[in-house]
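Peer 1: Each structure below appears as structure tokens.
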Structure P
Amino acid sequence: MFPLRRSRRAAAVAALLAVAAAAGGFFWWRASRTFLDRWGEDASRLVSAARIGTQIEVLSAKPHRAGTPANGEVGSEVERRLASAGLKPWSDVHDADLWEPVALRLALAGPGGREIDLHEREVPGDPATRAAKDELPFLAYAPDADLEAPLVYANFGAAEDYEALRKAGVDPRGKVAIVHVQGVCRGEKVAAAERAGVAALLVYLEPKDQGVLKPAYPEGAGPHPAAASRGSLLKYFRRPGDPRRAKEQGVDVLPKIPALAISAEAAEALLKEMTGPEPPKDWKGTLAAPYALGPGKARVRITVRGRTVRAKLRNVLASIPGADPKAPPVLVMGHYDAWVNGAVDPGSGAAVVLETAEVLARLAEKGWQPARGVLFALWDGEEWGMFGSTAWVEAHLGSSGLPVAAAINIDSAARANDLFASLTPGLRGLFDEVLPRVADPLSPGKTLADSAGQSALPGFSSDVAPFLGFTAVPAAELGFGRWYGAYHTLYDTPAYASKIADPGSVRAAALAKAVALFAGSLATPRVFPFRFGEVSAFTQRELREIQARYPGAMGWLPAALNPLDTHLSAFEAAAAAWDVFALSRSGRARDRARADGLAGLAIASLGTRGVFGRGCVLWGPSETTGCAATALPGLDDAVRRGDRAGVAREIGRLGAAFSRARDYLVAGDWLGRGNTSSRASRPGGSGRS
């Protein structure tokens, strides 16, 4: 820790404070306080749960898939709402290939076979569900097929599930596999099925996967028996965005086998017909069926026909300018396209983004000015594979620096009760300071600090994916709950949101307060309040976990890691000193301005542009789940394979990244050391990114 120097300037400032206090200079003192102390109470008071509830109803009034006129109307509503907050919205329009179903059919084949109805059903008392006859569930980008094959039951459809089938004497090749919606992400289900030789997939909502069984909608939050969960089959963990763009870059994200979204009712009818070995105990769900592994005599006939259309998608953005127009802004984002009405996903998330914009715009009218701007974005085409956000990130990738200082994503505000907060290291400490400022809406006398779970890395199945995968942008994904019974179904309606998911929009309002306080705290300080010490601690912890995960490599791995230890030690020392300086809010304005720029370059230097999934040396998409993030993915993969040359390459890559970051952190004289001495003492670097 570097002690602050008592100088003539410091004495003059102290004298000025005394004179200001004596003269009633309370305003100056308030202006020098942190955003949380100066503006926190005002921001919290400005949040309106009633306004959020109304906004959710307006955004989710009717079905609005990306590319449809109805979704265009929702985009216009987002624009209008941002303008009503006093901001000047603009649109970012781009083209993308969207998939539409032409014919979808499922039937039990053979004697006594029957057609399986793929439609969901209307619920009395929920007018939005009248669209059931028009909104046939589908899994986008499924290839055309007309096939008949036996059935097997494959649990979540992960690679290890097919291995379990083979060990039980069941060959999945050429079969139709019935799998749960949850577990690994859709694209990885397809990839695992392709590797296993499966002919087609049937993906259903298993009630057991709720964790706690709840009455089915409309009586409770459990899945309606006729609910089918839509989604994209693109392997967007390989590269998100328009599949045409991915193909141009040599990345194949399209599925090779057909798939249908089916309900628990449909799955139960099929599972009842199946015979074969008993499943593992934890594979059994709550449907009235034996969950036999198959194949037996049960066969199905599947027909899938679709078409691809080129459509225009529109991102809607607005900003509050910062004092430094060159500083990358803090991004608060969500999306507005839905599979059907989408009251929770994305309506509740979009409403929180709009409420945050309203609150911060009003604070700006009261005199708050951030050092860096705050950018608000509602993306289009997220449900298809993060199309809108990916197009924007690609358009804003420069040769140096970051497109934004940090990205805060609110996909859905209120899926369940518990606060779910996933943040990359460097942001976690500041968010922890926000949590005690927000009351827990479900626990009187408690705050969100009492109910927040352990933070994890954000995953790759939402709009944070292009930021995590292409860049080293610090990112957060915030919301209440991870899973809910109406996910991507007809039943995610305004009635479901207001009566089941979040009565009174109290969770969404609490989240809006937390997001406004977090965004304001990131945007206000002259030096971006990123905590490099968290990055160092995260890396050291993950290195220990890799060694524990692969004990067979302990004969050679510690020696291989030695060169990285040198770079990490030097980075850790610079990080600790920088954190003290940045968080102290002391020093000359020009020093702090330079420190802010160097901090951005230090963060950016942890990234490698151009290749999705290697945009940051610290994390990447999981090879086993697709959606989740893996820490130090290149190193982890090389150690798992016993590839010593690969380990050496990854150690060199990590070491170079941390060396560059360290060079930036010590490049100025704000630590009390000149450039020459700082650069001379660093471990083998040129000071260039």
Structure Q
Amino acid sequence: MISFNDQQPVDLKKILAPGGPIAKAYDGFEVRPQQQKMAVAVNQAREKNFHLAVEAGTGVGKSFAYLVPAIEHARQKKGKVLISTYTISLQQQLINKDIPFLAECLGQTFTATLAKGRANYLCRRRLSYALRKQQALFDDSHQLTDINEWAKQTEDGSLSDLPTMPASAIWDAVSSEHGNCRGRKCPHFRQCFYFRARRKLETTDIIVANHALLFSDLVLKAQSAAVMPEYNFVIIDEAHNIEHVAERHFGINMTNFTFTYLLNRLYNPRTRRGLLAFTKADDAIKLVASCRKAAKEFFADIKAWHTENKDKNAGRCPKNFVTDSVTEHVKNLRLALAKLAKNDDDEDEKLEFTRYIDRCKAIEIDLRNFLNQAIETNVYWVEATTRSTRQKTSLQSAPVNVGPDVKRCLFDVFTSVICTSATLSCDSGDKKAGFDFFASRIGLEKFRALKLGSPFDYRQQVTMYIEADLPDPNHEDFTPNAVETLKKYLLKTQGSAFVLFTSYSMLTDFADRLEDWLRENNMPLLRQDAGIDRQVLRDRFRQDHSSVLCGTDSYWQGIDVPGPALSNVTIVRLPFAVPNHPLLKGRLEQISRQGQNPFYQYQLPSAIIKFKQGFGRLIRNKTDSGIIVVLDSRIVRKGYGRQFIAAVPNCRVKIISRQNSSPDY
């Protein structure tokens, strides 16, 4: 028996080998050479201090492959390990399933804890204040009463432990916040849910977090602060999402609802509720009203500009494209709140004022930075959408390339960072060059790469059908012809299909054309554009094996449906990003200025990685089988098309055309 209780270094291959402790503890465990190879590589990176990028195909079992070295790191008392994931489902798998299993079969010599952002925890002091002031703060406070009853019983004290999800305004009034905390001076400090969780993190060996929390912590650590304790070995799973998370973290996102929510929490004239209600704050209430009016006019100007210019530049805006008619009003409101806070004898209320003072200040800074375009390497743009009767106007900013920021706060700080995913490489081979695109986007310069194929037999499990005679997806005849072609494949699998789109407009067009036909053929239609929760759609799909689910971006990745419920994945068009999006356009312009070809340097590799993600939805275990259908004929008509086929696992490929309908690959 190999145990982590032994003092000698552990042979990781033996841990994952036939007859090893994992195989003995789990009857269904399958020995996979790829898993062993990954575990050894991760351990070498940890011991010899280098960054490692690992593409591990479906079925490799990459979580065990990095958890075993992580546990060895903990056993050797070399510091904490931080494991970051993108999806909640993977976090839950690690913390509730994989880690407890390994702890049991390898010996209880380590601890692991799920880290959550501070706003996930209830603040007892703020709850007490909200209960005292509920008549002034809330029009309907029954949820507050429910939270109070729950607070008397819960051990965890986090949002996910609540039986029902409260309204955002209710939770916002009682959640833990950095700038609204009395620390050790708080009468509830010993029973504080957040500090209890923080103390647990301080003593744990392995921290499991999400990418957003990781980046929040990295940025704060660079400023000599933190949201998590120190760690020295970082493992990032679902690493293909790093760029997306970082661009949101290092950018600006402000909407008209940002103002509405802030001002209504201070004073809502319709309900006459808010922090300023029933206090001697008439002057501040007047400033709230003037700020509300100014914000309404400001965003009306932005909406008008967007309406006039969106067809020319897709919303990308120049410096000071509208007059800043609101920041001064926000500043005046902030100063009035500061005066109220200074003169308030209620310490709890003083802290509540302080949080709104801080929010006003943050809005002032973001607005000025956006209008002045303070960071020259960022792209600035406006988005305007209408959902139901509510119009949303957004000010968005993001770095053209997040690489320098990620490099500075992550790869330059830690000597060993493991980046892993099923989709990191754009190349058909196992060379490091296939990782260059991924690495260049996140500032990963000095690293080693490992590409591990799936242990599944894709030649036996998958057939890819390519419709070579369909018109180009940009041609007006594409949709009607593609819909008719799709029907034969839906009949072939009797539903059980994901139909993946690259835009909501095409999804809606297809779904509308298919709806009656699917009903006639007893195939329930599930559509992402119907406003149904993603988890609900997935559960319905799993329960009815004849369903057809039409989805866009979020269904290309992170959705696992093993077994017969999914036997058909149809890719309607190759997933090239829309080239007129302001951020993408900025990136393509930057690549052009560098004398490179934007299509081959960015658009094509991005599309290949996403194509691999869509392909990967079909086979989740060794008994799965089914078909991949590609309705975009460019995959065989264009020279670059072969790169898509070469990038996915080796399966049977049938090119369907009038000239040829036999396997070509």
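The numbers here are math on the coordinates, done by the rules we state, and not lab data. None of these values were measured; they are calculated from a predicted model. Cβ atoms are built from the backbone, for glycine too; each structure is taken alone.
Peer 1: Of the structures P, Q, report the one carrying the highest value of distance in nm of label points 7 Å out along Cα→Cβ at positions 99 and 379.
Peer 2: Biggest value here belongs to Q.
Peer 1: With FRET efficiency 1/(1 + (r/R0)^6) of positions 243 and 579 (r between Cβ atoms, R0 = 35 Å, to 0.05) as the yardstick, tell me which of P, Q scores highest.
Peer 2: Between P, Q, the highest calculated value is found for Q.
Peer 1: Any idea which of P, Q comes out highest on FRET efficiency 1/(1 + (r/R0)^6) of positions 35 and 371 (r between Cβ atoms, R0 = 41 Å, to 0.05)?
Peer 2: Checked P, Q; max of FRET efficiency 1/(1 + (r/R0)^6) of positions 35 and 371 (r between Cβ atoms, R0 = 41 Å, to 0.05) sits with P.
Peer 1: 175 is what came out when volume of the Cα convex hull per residue in Å³ was calculated for one structure; which of P, Q is it?
Peer 2: Q
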